[in-house]
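Just so it is clear, none of the values below were taken in a lab; they were calculated from the coordinates. None of these values were measured; they are calculated from a predicted model. Cβ atoms are built from the backbone, for glycine too; each structure is taken alone.
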Structure I
Amino acid sequence: MTPLSRRQLIGLVLLTLMWGLNWPVMKLALREISPLYFRGLTMGLGALILAGYFGMQGIRLIPRGRPEWQTVVVLGLPNILGWHALSIIGVAHLPAGRAAILGFTMPVWTVLLGVLLYRDKLTPRLVLAVVAVLSGIALLLWNEWAQLAGRPEGIAWMQGAALCWALGTIWMRRAQLTLPAQTLVVWMMLMSAAVIMLLAVALEPPQRWHFSTAVWVSLVWSVLINYGAAQVIWFALARELPAATSAMSVMAVPLIGTLSAPLIVGEWPHWQDMAAMVCVVAAIGAVLLRRSGQASSEKALSESIT
């Protein structure tokens with residue numbers, strides 16, 4: 001494996017921290033703002049900031065013709081709308097670290113859906129990964145049902161989100177894109193934010209816009225860091241990073257989310273959370289970390305995680 005440059009290493013560390021810390025930051029915001037309002041607002045503003053940044057770089061921002069607009073809609077439904085809408089509801093029902101662990105079961109479901117839908121090869125490593133993920137989910141379900149205040153439906157929301165992300169990843173890998181990836185992401189975010197805001201108006205109580213300082217900080221973080229800086233860093237690194245390095249970054253996200261939750265929102269993990277995290281990290285490693293000389297599509301899978 002080619003050693004990372006200093007710029008790549010700093011970028012990867014920052015990106016992993018941003019993705020991991022974002023889970024308890026979202027949980028903090030949801031104390032005072034409804035989930036769909038939060039997601040629609042921050043995603044929409046973040047998309048506008050990205051559009052401005054990419055536009056200054058000279059990237060074409062307007063899709064051309066019906067096929068490119070169809071690509072935006074078809075890929076945006078599972079990748080952005082499904083994942084972001086369902087996951088924020090899951091975060092509202094679960095501790096932040098637990099939601100992060102469940103959300104990042106996505107790489108395993110991506111490969112499993114490839115086997116079921118596209119006849120990809122079923123390998124012993126995939127069987128091991130599925131068993132590990134199911135073990136982790138069982139641990140969390142057991143803990144949720146054991147608590148009087150448990151919210152096991154949150155696990156269903158997060159697994160629905162992970163499956164949407166997984167399906168979108170498969171479609172993204174097989175798509176023949178003619179528009180820049182940056183343009184695709186901006187328009188998927190804008191359209192999804194519009195739909196989520198409509199759902200918020202229809203399904204959630206009217207939102208009060210008077211927040212504490214901590215919640216304002218979390219909103220700014222979500223717009224500028226999660227939907228802004230993190231996306232820019234990822235686009236700068238995605239084509240340069242080896243697949244194994246990308247996979248390790250993904251594996252670290254639920255760890256950071258779980259360990260930072262006590263500091264940000266006061267949610268301390270149970271032993272079931274830590275055991276489930278070990279199961280999920282092992283599963284991601286089994287799916288994404290390539291053996292020496294192995295030719296596969298894992299590089300494309302790693303590059304699709306944003």
Structure II
Amino acid sequence: MAFDPVDLNGKKILITGPTGQVAQPVVAAWSGIADVYALARFSKPEDREQVESLGATCLQADLAQPGSLEGLPDDFDYVLNFAVVKSGDFDYDLAANGEGVGRLMLHCRKASAFLHLSSTAVYEYAGHQPLAENAPLGDNHRVMFPTYSISKIAAETVCRFTAHQFGIPATIARLSVPYGNNGGWPWYHLLMMEQGVPIDVHPEGPNVYHLLHVDDYLEKLPRLLAAASTDVTTVNFGGSQPASIEQWCAYLTELTGLEPVFQENPKAFGSLSIDTTRMHELIGPTGVDWRDGVRRMVETLSPQLLKT
């Protein structure tokens with residue numbers, strides 16, 4: 001039996017990384033029903049203005065810095081950590097992504113649940129085998145993002161330690177490929193198709209992922225909060241339907257007439273197919289068919305490219 005969603009109405013909620021592609025729709029959707037606080041470095045004034053325009057209260061902090069959270073509110077009902085740093089500097093990125101999770105959890109230890117958004121990039125490449133939560137971990141994204149996979153693994157470890165040590169209910173959700181009317185990987189592929197830019201694919205095709213539409217993750221996040229426990233619930237988080245780069249590019253061709261130029265590259269990210277069994281048990285299947293989601297994305301962002 002899947003968890004019922006927590007009730008967000010009137011709750012005090014902290015969301016980190018609010019300017020990112022994944023978190024911004026959450027801030028926009030929840031600010032109308034809850035008391036949402038958005039935490040980031042806010043090095044650009046326009047970022048703060050944009051988040052405030054969504055209805056959230058902005059808090060400025062750098063999770064890599066000890067003491068950065070001092071003086072900020074700590075009485076949140078729920079905390080969702082979407083923040084991630086990919087500077088390429090291991091010292092800074094491990095401090096921000098790994099130690100930062102511990103700082104955030106300790107500061108907000110009164111919360112009923114802490115949700116840490118991780119990534120399927122923590123898994124060792126295993127071809128087309130669907131990966132369950134106990135699959136071997138590895139430095140999956142090293143070629144493009146040198147610090148990313150290692151930082152994500154470190155952050156999960158710090159999250160588990162802090163939850164166990166201080167009794168903080170937590171969920172770690174390993175995100176596959178997010179997308180929606182605000183963009184995502186399929187939209188970048190469409191732009192590459194429009195410009196005739198080659199799309200790198202791993203030679204061991206098809207390159208399978210689990211597209212997760214923004215509508216689905218908005219519906220599932222309150223269930224992930226409900227699933228939090230001091231044992232730390234770890235779960236894959238993607239669309240119920242697998243879909244490959246080759247498949248969604250072929251569908252983009254159907255919609256627009258544009259043709260992809262695939263370029264085999266052994267250094268490209270390979271398939272990251274996930275086992276969704278535990279996800280379905282905890283929060284239920286997703287509802288948006290990936291073709292419908294991709295079509296809506298194109299209609300919203302690039303309607304001029306659609307066939308008439």
### Message
Comparing mean count of other Cβ atoms within 10 Å over residues 174-181 across I, II, which structure shows the greatest value?
### Response
II
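Thinking of I, II, which structure, once distance in nm of label points 7 Å out along Cα→Cβ at positions 70 and 182 is computed, gives back 3.3? Walk me through the intermediate numbers first.
Details: I: 2.7; II: 3.3.
It was calculated from structure II.
One of I, II was used to calculate relative contact order in percent (Cα under 8 Å, 6 or more apart), giving 38; which? Could the numbers behind the result be given before it?
Working: I: 38; II: 19.
Value 38 for relative contact order in percent (Cα under 8 Å, 6 or more apart) corresponds to I out of I, II.
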### Structure from which 7.8 was derived, mean projected area of the Cα convex hull in nm², for residues 166-261 alone, options I, II
II
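Computing helix-only ellipticity at 222 nm (-39500 (n - 2.57) for each DSSP H run of 4 or more, over all residues; to 500) gives -24000 for which of I, II?
Details: I: -24000; II: -10000.
Checking each candidate, the match is I.
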